[in-house]
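Right after this note come the structures.
Where a number appears in this text, it was derived from the coordinates with a stated rule and is not lab data. As the structure is a prediction and not an experimental result, all values here were calculated from the model.
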Structure P
């Protein structure tokens, strides 16, 4: 007959215990498809939350970096303009 799907997943150690447990319950109750879909929704939600946190951290850093670069370019241009103006006056 062979091993159960959940036992095979547990032996590979590639999946978290929660996933293995969900698969085991799904096998025992005959609702494996529903349990796999619920697990997928759970991980999709977790991924969305992590991406939102990452975005909330990276976005301000990018804004400050771009602002700094724009500021440096503006200062360089103003210095160049004053340098040319001084050369023509002198």
Structure Q
């Protein structure tokens, strides 16, 4: 019995496309994810990265503008470590 793929299925496909270099198919998966979850920043970042990887710079910039226009902000990357029982968190760009 056919059924509609949910975000988990599209996300799994997207991850597989990244892992195996199937970037054009990954773009399709990312577009479907954005349609299903339009406020999830990671979906836009994945699409932007895929466009950049295949040399579609204008499309990557367009995705960035859509994010800006919708008020969707990319979170800073963080790392967390524990040293002698004390947890330390660092943001991308910290020195």
Structure R
């Protein structure tokens, strides 16, 4: 699980690290019996570069070509990583 689950690769399957869908159903049943609510964090505004939609978009496969905002890099660093065409700074706090 990358980025504590925020690097979504699949929106329909359970991550095996968290159990099975049957485990989740059992968990929900038990919470209902106890009168407790379950809040689920559904990350829909971003996903992993391993997600099928991203892979199709980066390879310009329709209808996925405009699922993401693409921009050419300003250039490349000495280590050949692209220089973003914006001034946004990426931070990962884990």
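Data table
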item: Among P, Q, R, structure where Cα Rg over 2.2 N^0.38 Å as derived comes to 2.39; result: P
item: Structure responsible for -6000, with helix-only ellipticity at 222 nm (-39500 (n - 2.57) for each DSSP H run of 4 or more, over all residues; to 500) calculated and labels P, Q, R on offer; result: R
